[in-house]
Structure P
Amino acid sequence: MSDLPPNHPGTPKGCERIAYAVGFFEDATYSDVYGGGGAIIGLDCHLLRPVDQPSDTLIVFMHPVGGGMYLPMVRGLAAAGHHVLWANSRYRGADFALTMEKVACDLGEAIYDAKNRLGYQKIVLAGWSGGGSLSMWYQALAEAGAGISDTAAGDPYVVDPERMPAADAIMMLAAHVSRHQIFTEWIDPSIHDETAPHVRDPALNLYDPANPNQPPYSEDFLATFRAAQISRNRRITEWVKGELATIRASDEPSREFAFTVHGTMADPRWLDPAVEPSDRKPGVCYLGDPKVVNDGPVGLARFATLRSWLSQWSYDDARGDAITSGAEITVPALVIGNSADDACTPSHTQRLFDAIGHDNKSLHVVQGATHYYTGPNGKAHLAEAVDTITGFLSAQL
């Protein structure tokens, strides 16, 4: 990292990194994050900006669970002269109890603080990866001005619309359409019984050599596989709703139940490059070998709670959806995809762009770029993306 000055790891030369917390009180019946007792919420924020180069415009990132304060994109934008805020949600690093409605509240609090305390006049939402659907959904909620009244699980959760300021522009950067959609595209449909996850249907198990369906996959197999993925998601949701109904009918209606979801990285795209062709390497996903990730300790929805499942993973109930929300936003929009992305594949990029319901939108694909702009040409790919963003902002704001 030769472009970084000594004693300032992760901070581009000529820039400053200011770490601070946004804190607020929330009246909650129980805590779904570690510490705070369910009442005090603290958001870890990093502001990167060029020294002695003021701006009235702030680019704001938030991911539901990921901490991206040192991402190449964040550092690259600051090095290019932009003021950039990465605000972590309350669930940074632990999404097992994550509630998307609360994440939207967190994003609103970070923006409200940036406008009212730090003095930024214009806000640009930067939806990176899983932050894409969060940002799009947040913007739709903010423009509607109705705030939030409850969660997808039906629990009351009120967020004042004044605490959710709308952004002036939005960018989808290496993003996917939603957590529940991409999770359903990845879930292993060979598991028919959640209580016996080791028993798998060989005809649907991508990693079983005995499976008669091998790459290149037929269209009939892909259709059967996708339908089975949706069915498994819905079976889990049906069970979740039954468990939650039992709890709510008991003398402890706020009680929760945690569970494990096995088999969460079984997407035919990882094994067959003919499925949604791109420059990505076959046999690899963004977390490594998909066969290992499928049952490893790290994966989407590996650990969940009843209420969290309905808010972030349920195919039919989760609300944080960029496709639905895209039709409701009115601000200028930029969509950037990477042709070698092994997480957010080209169909997600195109679906995001198509979902935006107005014409003041732009689409740019960085050829050869990976999800994190790694590899021998990563710096050039990142520079291309940053230049595209700079041009978009210069034209729109």
Structure Q
Amino acid sequence: MNLHEYQAKGILQSFGVKVPLEILATTVEEAVAAAKEIQEKTGSTVWAVKAQIHAGGRGKGGGVKIAKSLEDVKTYADQILGMMLVTPQTSKEGKLVSKILISQNVYYEGPSKPAEFYMSVLLNRATGRNMIVYSTEGGMDIEAVAEQTPELIHSEEIDPATGILPFQARKIAFNLGLSGAAFKDMSKFVTALYNAYVGSDAALFEINPVFKTADDQIMAADAKVTLDENALYRHKDYAALRDLSEENPIEVEAKEAGLNYVDLDGNVGCMVNGAGLAMATMDLIKQAGGEPANFLDVGGTADAKRVEEAFRIILKDDNVKAILINIFGGIVRCDRVAQGVVDAYKNMGDAIKVPIIVRLQGTNADIAKKLIDDSGLNVQSAVLFQEAADKVQEVIG
């Protein structure tokens, strides 16, 4: 589950990670009031006005502005709120901005030079251990750094039995070229960040930049946090942070129906049971000359109600020209799935206007094929993968 920057920083703060003073606003008036409050508490007369959407690269799309007066705050808030923000990580239509974050200025003057670093915490799937990835090249696209100067990217694996040890936090601070008060603060920051990652059951923490102020404070100037949805039952307060307006509405509807659905850009709808079979089915569609329109896993209970709901969700995509149902009947019997397809089709009447290809293999597959063939509906049965591919190619042209 993705979080907004302000939500991510709230979690970080709860684990002792230092962040700038920031206030959320949903109107221009709230933005100006927030800037005044920050000025009163910090003395700052410069503020960052930051769009809150689930996408990176906001600054490149005009979603992050530096305001040098309250009038600037008002102007930028008015510009950003309500805009369709397009970034390298959004669709070409962009995302609607309904919230902005007013942040204190961290680029103030002091005895030392400010600096930006990159840091993330994630799972190294090859070793089964968490790792901290970090670089002196903060504030930049880490992908570009990895491609052009990979030697500037470091990583530190953490033993899950011990958690992060003091020497590892110090090693990271040293590799970032820090000394004195900044070295000590970075060591504390790294430890708190890792503990926040583990304690919140996160899938990803990305802080870009980790900022060193001119008076050697280390703080998270930005934050991208993705939580593990499978662990949300342990964090009811985190589950409440989900912003459904930032998610694909069809995927939200599918989730509420208990279906695993991912919207894609193709022309052939997929209905399968099991993630592995879904991937094979999408390969099959591409080999047949089509493009998968979705990833939809109905799970182990492919009854009429579930199949009907899957049909309705797939058909919300106007680009779908055909639907391929590819079910392996292990736990669920193929004849029950076939009956579910027939019943769902009849219940939906004229709502189904595209051809349907059904491939059922496993328990009672022969009975299932006869049910489909004798239904009199615009449903074609297939037995082999290649046969299903040929039928897909035939109906999409």
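When FRET efficiency 1/(1 + (r/R0)^6) of positions 110 and 142 (r between Cβ atoms, R0 = 30 Å, to 0.05) is calculated for each of structures P, Q, structure P gives the greatest result.
Ranked by FRET efficiency 1/(1 + (r/R0)^6) of positions 294 and 326 (r between Cβ atoms, R0 = 35 Å, to 0.05), structures P, Q are led by Q, which has the greatest value.
Here Cα extents along the principal axes in Å, for residues 222-365 alone has been calculated and equals 51, 31, 30, so which of P, Q was it run on? Structure of origin is Q. Once volume of the Cα convex hull per residue in Å³, for residues 78-133 alone is calculated for all of P, Q, which comes out largest? Going through P, Q one by one, volume of the Cα convex hull per residue in Å³, for residues 78-133 alone peaks for structure Q.
Taking distance in nm of label points 7 Å out along Cα→Cβ at positions 206 and 374 from the coordinates of each of P, Q, which one would give 5.5? Source structure: Q. Consider the structures P, Q: one of them gives 12 for relative contact order in percent (Cα under 8 Å, 6 or more apart) as calculated from the coordinates. Say which. Only one of P, Q returns 12 for relative contact order in percent (Cα under 8 Å, 6 or more apart), namely Q.
Among the shown structures P, Q, from which was the value 1.21 of Cα Rg over 2.2 N^0.38 Å calculated? Structure Q accounts for this read-out.
Any read-out appearing in this document is the output of simple, stated calculations on the displayed coordinates, not a laboratory observation. Since this is a predicted model, take the numbers as computed values, not measurements. Cβ atoms are built from the backbone, for glycine too; each structure is taken alone.
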